[in-house]
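Asks: Please go over the structures that come below.
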Structure P
Amino acid sequence: MADGVLSFPLTSFHQDGSFDPDGFRGYVAGRLAAAPGAVFPACGTGEFFSLDEDEYRQVVSITVEEAAGRLPVVAGTGYGWAQAARFARIAEEAGADALLVLPHYLTTAPQDGLVAQLQHIAARTRLPLIAYQRGQVAYTADSLRRIARIPGVIGVKDGHSDLDRLQRLTLAAPDGFLFFNGAATAEIQARAYATVGVPAYSSAVHAFAPEIANAFFAALRDGDAGAVDTLLRDFYVPLVELRDRVPGYAVSLVKSAARLRGLPVGPVRAPLTDPSADDLAELTTLLSTGLDLVGASL
């Protein structure tokens, strides 16, 4: 999975908010053509939290069909362990290769409970699990050792950006245990994560501008610090500043950028909202700047 950015595709909706399977098929085929290291349907960027079980089945099935075994398909699952197990069964039937376990719903929990959550899910699926620590989920080194011993748990995606904690986790993990940078707009911190042994990262930008995402990945891989700095300064940092203005923009800005490029993704579902006219205008300018930097066009 470290051979390319990890792609988290958007889920396509019609204007009335209903799922658009044809639009999604065309959209996800375009993401796969851009050579990601793996594809993660129905996760945070894909609005997992707003999908019913039938829509979830379609999203995962279409992704598996389009991937056709060329790269791993890691579907999202989450909520409490009982509901997560229901989604896990659907993903397994649809042909997914693994599951990303999103943070559980609402409540905070002690470390013993976080470990038990994964034990319950792992006992109810044959698919490998990657635990996503973000929000109310943050593992200690001791908990990491415990979850690494659960049959089927193969890795952790980190969204906290606490490099001290993350280094402790990587040192506590057994050989072969996977770690991914799952920070919001992960490119901003990709160099820092790599210094603690976590080079693989997810890219929301790949959802709407794989040209930019892949150019950044290549520059980082090749040690081209000048290109990395230029993309960060002129595109990624302004994108983060725009994203941080309104809760939910981490998804709705991405969807708006995809629509600006003519991709059939439709609007976000409530409780998310689409960007204001002023923010959309700023996004349009920023997207054009980013594409110009890598020799692509809007």
Structure Q
Amino acid sequence: MSLATDTARRLRDGMAHGVLSFPLTSFHDDGSLDPDGFRAHVAAQIATGPGAVFPACGTGEFFSLDEDEYRQVVTITVEEAGGRLPVVAGIGYGWAQAARFARIAQEAGADALLVLPHYLVAAPQDGLVAQVEQIAARTRLPLIVYQRGQVAFTAASLRRLAQIPTVIGLKDGHSDLDRLQRLTLAAPEDFLFFNGAATAEIQARAYATVGVPAYSSAVHAFAPEIANAFFTALCHGDDSTVQKLLRDFYVPLVDLRDRVPGYAVSLVKAAARLRGRPVGPVRAPLTDPSAADLVELRKLLAAGLDLVGATL
């Protein structure tokens, strides 16, 4: 069995039993990396039973890490996972820089890579495919391609990506279900798809209708009790619980998130700090939430935890 096939199998098994964890990267108050804080955070995340763990991705502020910091983050995650679940590290920018991060992740022991959207420029389909081909030629690790922002693949391009032996899946952040349905129909049967929408639980049921039940959960980074309760209710068809959590927690959280650019990460970190997690502040260009928004976040977090029988 090839590495790509085995990793895809492990991911598929994990996704059937838990949400995908995207841990936060811990910083000290002066903005420097906090390895000990990150180790504690990622260990706590893994202890809650996610299907896989994705360090140094969007929620983990990949865009603000230098290569040495990135190596530390991936290495710590691999050590804490201990082979119990797949570790999928984020890589990005142009293919040359992405290949450098891929080499670091491979040396650190990651199982696979999430290819984040490239930097700045829009590109034609041939270029989007070539970007992935260039990365795949420079690492043996399996790749999951993330379409979001300026990256959006056609069904024809998806067929070309699926022919690259190490490309095992696609994460979608566009929430265009018509396009996504066409992609799932164009892909091989064993190709993996992930719901990567912001606050993915909001659209989890809709994604499942086009054959994409697996999703990443930013909420898991600060309230795994809520994230796991939602996942369990969704898997067991408990529509009453799903509706209650959406109405009374997730939708108000999204309303708060949408007030300020960057709150998709900043609020998650702030909520983790409210629970005593050693994650520290965000790095510029992100900003931490205002005092007024923190008061509202605390109330919302307490209400969400109460819904699932947990406490702040």
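Asks: Can you tell which of P, Q yields 27.1 when mean count of other Cβ atoms within 10 Å over residues 39-46 is derived from it?
Replies: Among P, Q, the structure yielding 27.1 for mean count of other Cβ atoms within 10 Å over residues 39-46 is P.
Asks: Given that distance in nm of label points 7 Å out along Cα→Cβ at positions 183 and 215, derived from a single structure, equals 1.6, which label among P, Q identifies that structure? Intermediate results must be reported in sequence, preceding the final value.
Replies: Numbers: P: 2.2; Q: 1.6.
Of the structures listed, the value fits Q.
Asks: Right, here's the next one. Using distance in nm of label points 7 Å out along Cα→Cβ at positions 175 and 239, single out the structure from P, Q with the greatest value. Could the numbers behind the result be given before it?
Replies: Working: P: 3.7; Q: 2.1.
Greatest value across P, Q: structure P.
Asks: Something else now. A value of 76 was derived for volume of the Cα convex hull per residue in Å³, for residues 111-158 alone; which structure in P, Q was it taken from?
Replies: Details: P: 65; Q: 76.
Label of the originating structure: Q.
Asks: Which structure, out of P, Q, was FRET efficiency 1/(1 + (r/R0)^6) of positions 15 and 263 (r between Cβ atoms, R0 = 30 Å, to 0.05) calculated from, if the result is 0.65?
Replies: Numbers: P: 1.00; Q: 0.65.
Attributed to the structure labelled Q.
Asks: Ok, one more. Taking distance in nm of label points 7 Å out along Cα→Cβ at positions 199 and 271 as the quantity of interest, name the structure among P, Q where it is greatest.
Replies: P
Asks: Matching task: 1.05 is the computed value of Cα Rg over 2.2 N^0.38 Å, for residues 79-150 alone. Pick the structure from P, Q.
Replies: Details: P: 1.05; Q: 1.12.
Label of the originating structure: P.
Asks: Given 109 as the derived value for volume of the Cα convex hull per residue in Å³, for residues 31-206 alone, which of the supplied structures P, Q does it correspond to?
Replies: Numbers: P: 109; Q: 122.
Of the structures listed, the value fits P.
Asks: Taking distance in nm of label points 7 Å out along Cα→Cβ at positions 23 and 167 for each of P, Q, which is largest?
Replies: Sorting by distance in nm of label points 7 Å out along Cα→Cβ at positions 23 and 167 in descending order puts P first.
Just so you know, all these numbers are worked out from the coordinates, no wet-lab data involved. Given the structure is predicted, the values throughout are model-derived calculations rather than measurements. Cβ atoms are built from the backbone, for glycine too; each structure is taken alone.
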